[in-house]
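The structures considered in this document are given below.
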Structure P
Amino acid sequence: MRGWGRLFGWALVLALVGSLPMLVSWSALPDPVATHWGFDGTPNGNSPLWLAALLPALVVGVGVLLALALQRDGRPSAEGMAVVGSVGGVGAWVGISIALLNAGNASWDQASDFDIWQIAGVVVAAVLLGWVGYVLGKRWYPPPRTTVPRPGSVPSIELVPGMVVQWVGSVSVRWPFFVLLPFGIVFLFLPGWLKALSLVYVALAALFARVTVEVGDDGLTVRLAGSIRVKRISLDRIVDCRSIDLEPTDWAGWGYRVVPGGSAVVLRRGPAIVTDLVDGRCFAVTVDDAAMGAAVLAALVARDRAR
C-alpha cells in the first residue's frame, strides 16, 4: 500500500478489533444493549445492538479525520498514525466493555456496573495502541529532516556594555487538541466525578498548544499557553548554549519531558535551543528561529561573564 493506504488499513484493523467482541457474542447480547452508565456506575442508557457494534468504527473514523488534519506535505504523519491508534484503542475497549457488561443478560438494564477496571482499560488501550501507531508511522511515513545550523554554528553577536537586548520566539502546534480532546470527550460519558476529568484534558490541550521563549538580561524564560511560566534559567547558570535539530523520541516524547541528565519542553520536532547548565544537566525547548535565539543567549552569557 502507498500513501494513505497504510493509514486506512491501520484504521480498518482497529475498527474490526473493536467490533469483534460484540460480533462474536452477538447471540448472548440483549437488543438493545446498555451503552451509557450513570453516576453510580449502573446502566442508564441504551442503543440498538447494530449501532453499538458500529461504535468502535465510528470512533476510529474520528481518529482518521484528525489524522487528515495532521498530514504533512499531503502524506500521513507518524503523529496521525498515533492519533488513529489512540482513538482506536478507546473504541476497541468500548466494544469490549459493551460486550462484557451486557453478555448473558436478558435486558440492557441488567448490565453489569461500569467500574474502575473499564476506565483503566480505556487508558491502557489508548496509550498502547497510540504507541504502536506512532512506531508504525515512523517506519511507514518517516518525516523529512529539518535543516538547521549544526551545534555551535550559530550567528556571532557582539553586545556593547549597557545595550538592552531581548529576543522572543514561539511555536504553536495543533496536536494537543487532536490527541487530548478525544479523551476529554470520553470522560464526559463516564459516571460520577470522573466527568470532571474531561476539563483536565481540555486544560492540558490549551497549555501545550503554544510555547513562548524569551531571552534577555534575566536569562532564558519559557512560557506555555503564552503566559504561564514553567522555566527560568538565569545567565549565571548557563555554561553553553546552541541550536539543534531536536527529535522528540530522543526526549521520550512530547510535552514537558524529564530524562536522565536534563529536561525539555517539546512541542514538535525541529529547531530547538539547548542550554548546558552549571550542575551538569541540560535543558532544551523547541522554538522557531532557534539559531538566532541561541546566538543572542550566547552573547548575553558571554557579556555576563565579562563583567
Structure Q
Amino acid sequence: MPELPEVETVVRGLRATLPGRRILAVRLGKTDFIDDPAALGERLPGRRIGAVERIGKFIRVELAPETGAAHPTQSHAHEADGRLHLLVHLGMTGRLAVRSPDEPVVPHTHGFFELDDGQELRYTDIRRFGRILLVSASALPEFESRLGEDALFVSAREFRQQLSGRRARIKALLLDQKSLRGMGNIYSDESLWRARIHPVRLASRLTAEEIARLHQAIRQVLRAAIKLGGSSISDFLDAEGKPGSYQMRHRVYGREGQKCFRCGALIRRIIVAGRSSHFCPHCQPRPRRGQRAPRSGRSRAKSTKTRGAKPPSARK
C-alpha cells in the first residue's frame, strides 16, 4: 500500500503538470470514500490549482478561487481568502494521475476532474479504502495538528521526544500516524532492520544511541525509496503509470525464510500491532524478558486494540 515514498513520488509527478491548471468540471462514480461528494461538484469547478504537496500519506492540492470570482457566500465566509484544499489519501490501491480523455478508463476509476488544458485528473481505487475530503484554508492547520511529525523531516530532537517514556512497542509507534506521519509497514521494517532494533522493543527501553540510529535509518531508507520511485509490491504506479523499483532493495520486508543480507540468518515474521513484521533474529535480537511488553491476555488484547486503531485522518 502507498506509504510516504510512494505518495511523495505521486506528488512530484502531479506537481509537474497540475499547478496553474483550472478545474472545469467534476464527475464522480462511487463516492463512499468521499467525505462530502456534493461539495466537490459544487465548489471545485472554476478553481485554479496551486501548490501540490504531501501531508504524511495525504496528497494536498491547493485550490484558489477563479480570478474575479465573487466573495465567498455567507456559508463559506470562514474561508478568509476563498482557498480550499483537496486532500487525497490513496488507501491501499488508490491512484491519482493526469490522463488524456481519449485514454481508456481503467476499471474502478471513481473520480474525473476535467482540466482546462483538455486533460483529466483521474482517481482510481479498486478497494476504495482511500479517502477524499475538501478542507478550507482555515481548517487545514487543525487537520495537520491531528498528525505527528513528518517522518522525512522530523529532527533528531523531535524524534527523541516522540519516543521518550512511551511504553509501546517501537513498531507500533512507527505505524501510529499521530506519532510519526508517513510511515507504514514496509519502511518501518526496513528502518528497524537497518538500525538493528527488534520490532517488539519498548520505545522507553531504547538507548539514546539506538534512537539516534533509528532516526538516521528512517531518513536514509525513505530518501533511498523516493529516489527509486517507491516500492511496487502489487499494483502501485506513479503519476505517469510507472512502477517503483525500491522493492528490489528490500532487506527484510516480504523476505520471510530468506537469508539476511547482513549476517545470513533466516528472516522471520511475527505480528506486531496487527501487522506482519519482518526482522532478522540475529541482527535484531529480541529483548530480554524484563524488556517485553505485558504478556497477560487481557493486557495484550487491550494494548493491541489501542495500537491497531487508526485515526480517521490516516485510515487505510
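Values computed for the structure shown
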{"item": "For helix-only ellipticity at 222 nm (-39500 (n - 2.57) for each DSSP H run of 4 or more, over all residues; to 500) computed as -15000, the structure of P, Q it came from", "result": "P"}
{"item": "Entry that produces 131 once volume of the Cα convex hull per residue in Å³ is calculated, selected from P, Q", "result": "P"}
{"item": "Identity of the structure behind 43, 22, 16 (criterion: Cα extents along the principal axes in Å, for residues 171-250 alone, calculated), options P, Q", "result": "Q"}
{"item": "For 22.0 (mean count of other Cβ atoms within 10 Å over residues 83-90, calculated) the corresponding structure among P, Q", "result": "Q"}
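Here, each number is a calculation from the coordinates, and none is a lab measurement. Here the structure is a predicted model, which is why all the values come from computation and not from measurement. Cβ atoms are built from the backbone, for glycine too; each structure is taken alone.
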